[in-house]
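Below you'll find the structures, each written out as C-alpha cells.
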Structure 1
Amino acid sequence: MKIVFIEPFFTGSHAAWAQEYAARSRHQITIFSLKGRHWKWRMHGGAVSLAREFLAADVQPDLLLATDMVDLTTFLALTRLRTATVPTAIYFHENQLTYPWSPTDSDPQQQRDVHYGFINYGSALAADAVLFNSDYHRHSFLQELPQFLQTFPDYNEAETVQQIVDKSKTLHLGIDLQKFDQFRPQLATDDQRPPLILWNHRWEYDKNPSEFFRALYALQEQNIDFEVAVLGESYRKIPAVFAEAKDRLADRIVHWGYAENFSDYASWLWRADILPVTSIHDFFGISVVEAIYCNCFPFLPKRLAYPEHISDDCRDRCFYRDFDDLVVRLKGACLQVVPLRREKLQGMVAHYDWGHMVEIYDRLLAEL
C-alpha cells in the first residue's frame, strides 16, 4: 500500500515518529514536509505549500495521513482532482483546543486563539479516521469540542461532534526505545553515589519547572543528599526559573543543558534514579516513557496521559496526590535509593517500541 504523510512541522518528535515508522513499515511511505518552525504559520499556510509539492510529485497514494498541524480541509480542496477518492486519516500529536497557551502569547488576549482550534476541528471533520496518541488526548479533545462550538453565535453544528467521536481511535506513539539498549551500563551501579534526580523535558512553562525546582529546594532545605541532571531542549524564551535554579542548586548539578549527542542523553537516563514530573500538559509524554524505559523511577501526577504508562502494581508508588506528597515521596526515594536502583521498570513501556507498534500501525492503516 502507498501512504503519503503530510507534516508541515517536521522537527523533533514529529519528524522522528514519521521517519521511524516509514523505515519499518511494510507499506511504501512518502513524506511531504516543511521545516518545523513558525507553528502558527504552518497551521495557516502549510497546507497550501504541501498541496503544491504533492501535485508536482509523481505519486498516487492509497491513503493520506496528515498530522494535526495540517489544515486538512485546505489540502484536500487544493488536491481534489488527485485525492477526491483517497481515504484520509489525521493523527493528533497535540491539539489547539486543550493545549495550554503560553502566558506570554498575545493571541488569547486578542481573541485570535480559537482559529487554530477550528483548524483542528475542521480537519477532524473532513478526515475518514481521527487518531490520537493517547486515550487521555482523545477523551480531552472530544470532551472539549461541544463547549468549543458553543462559543460561536449560531449554527454551532453540535451534531458533528458525534461524527468525529464515531471515527476516532487511540493509536499510541511508536518510539525507538531499543536504541537506548546499547548505552545501558555494563558495570554494576555504584550504590555509594548520591541519588540522581532527572529533568529531561523541554524548558517551557507547560512542563511546570517552577514546581519541579521548588520540590528540590525543599529537599535541599532538609539537607537531603541528591544530585540533579537537567537535560531537555531550550528555546529562545527560557523561563526565568531555570537561571534561579542553576544558582540555587549549583553544588548539586552534575549536568545542565541539552545533550547534543544521543549517546550522552541515553547515558544520563540510564544513570538517573528518580524522575519527578510536574507537567501541566502532556498528551503522551515521550520523555517520561524514555526515562522509565531506562529504569528511572517516576513520580507522576495522576492526570494527563501518565496512567496509561504505569502498570497496576506500581500505581500506588508512582502517583503523588499534591506537592507536599511529592516532596515526601522524593525524600523517601533519596533515603532508600539503593533498593530503588534494583527496580525493573522497562517492561511497563517496552510495548511502545516500534518492534511491537509497527504491526499495529500497518494493520490499522491498511484497514482504512
Structure 2
Amino acid sequence: MRKLLMIPGPIEYESNVLNAMSIPTISHSSKEFVSIYKEALQNITSIFGSSTSEGLPFIISGSGTLGMEVATVNFISKDSKVLVVNTGYFGDRFVDLFSRFTDKVEQIKPPLGQAVEPVRIKEKLDTNEYDLMTVTHVDTSTGVRNNVKEIAEVSKKTDTLLVVDGVCSVGGENLDMKWGIDVAFTASQKALGAPPGLAVGVAEKRALNRMGKLKPNSFFSDLRKWEAVSRGVLESKGGYFGTPNVNLITALNVSLGNIMSEGLELRLKRHEKMASAIRAGIKGMGLELIAKKDHANTISAVYLPNGTDSKKFLSDTETNGVVFASGLMKEIAGRYFRIGHMGSISSSEVMITIGAIERALKLSGYEVDPGTGLAASQDSLLRFS
C-alpha cells in the first residue's frame, strides 16, 4: 500500500522531479550540466528575493545542517560574539555549532510555542556587541514562525549580520533577502520539493564583504571555494571544488522550474490555505497546537490528548495510510506529533491527513465524532479567500 508522506521533509515529490532522478548521469563539466546548474542558481536567487549581481547563490552536496555551517562559520572568527534566537531544537543546534568556533554565544529563548518579540532583539543589538545573529524562520520542532521581516528591520541598522535558517520555510513561506537578510539557507527536501542531499542558500554583499576580511574556519564549508564555482557557473564557464551531485541538482532544477511556473505568490497563498485547513481540522477535533499564534504554513506541531501513546498513535496513522513525524523537543517528545504540509500539497492531502488522525485518535480511546475534523477543514477550505 502506498503511504502518504506528511512529515516535515522529505516530502512528496512531483512526478517530473522523480523522473529527473532516473535520467542517466551526465558529466559535471559538460555544457549541458553547466546550463542546468546555472538555471538552478538563477531560480534560487529569484525564490530567495536576491539578484545574481548582488547576492551569491550556492548549492552544496549535504543536508540543511551543512547549510547552517556554511551560512555562519564563514562570517565569524574565534573572537566573534554571536546571538542565537532560539525557538526550538534547531536553535539549540545553532548553539552547539557555534560552540566549536567561539565561546561568546548568547541566546534569546522565548517560552515554548512562542516567537521572539523583535523588541527583545533590538534591546540586544543596540549594544552593537554582536558580529552575527541567527534566526530560525520556522523551527521544524515546534512549528513556530518568527517574524523575520521585522527582525531584519532591526538588524540592518546595526553591524550585526543576520543569518536566517529557512530550511522549513523557503518555498512555502514569504521570505525576501531584500528585507535586510545577509545570509539565508534551506535544504532541497523541504518546500523546494526535491529529494534530500543539497544545502541551498544565498549570501548578500554585506556578508561577503565580511567574509573577505576573515580567515577560513573550515575547508569543505569554505564559501570562498563555492563562490568561485557559483560565479563560474553563472558565467556559463563552469567551476570545480568538489564534484557536484549531478542527478540531485538536475531534479532540483526541475522542481524550481515547477515553483516558477506556479508563481511564488500563488504558491505561498496555496500553502497558507492548506495550512489553515489543517489547523482548522486539528482544532475541530479539540487538539492544541504547540505554536500559540505564530503558526507556520509548512508544518504543524500538535499536542496529543493526555494519556495517548504516541508510538501507537503514529503506528495507527501509518496503518491508515499517512506517515507523520514524532516530536523532537526532549521535554515534550512523547506528547506531540508533527505534520509537514509543504510542496505540492493540495486539499486532497489535507482531507486524507485529517481523516487518518481522526481514526487513530478513535483507536486510542479519544472521544471524537468521525467527520468532526474533516468538516472543520472543509469549512476552512470553502471560506479561505
Quick check on the output: 13.4 is mean count of other Cβ atoms within 10 Å over residues 78-85, derived from one of 1, 2. Which one produced it?
1
Comparison of 1, 2 by Cα Rg over 2.2 N^0.38 Å, for residues 166-205 alone - largest value held by
1
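Distance in nm of label points 7 Å out along Cα→Cβ at positions 150 and 190 was computed and gave 2.1; which structure, 1, 2, did it come from?
Only structure 2 yields this read-out.
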Given structures 1, 2, which gives the highest value for relative contact order in percent (Cα under 8 Å, 6 or more apart)?
2
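Every number here is computed from the coordinates shown, using simple stated rules; none is lab data. Model, not experiment: these values are computed from the prediction. Cβ atoms are built from the backbone, for glycine too; each structure is taken alone.
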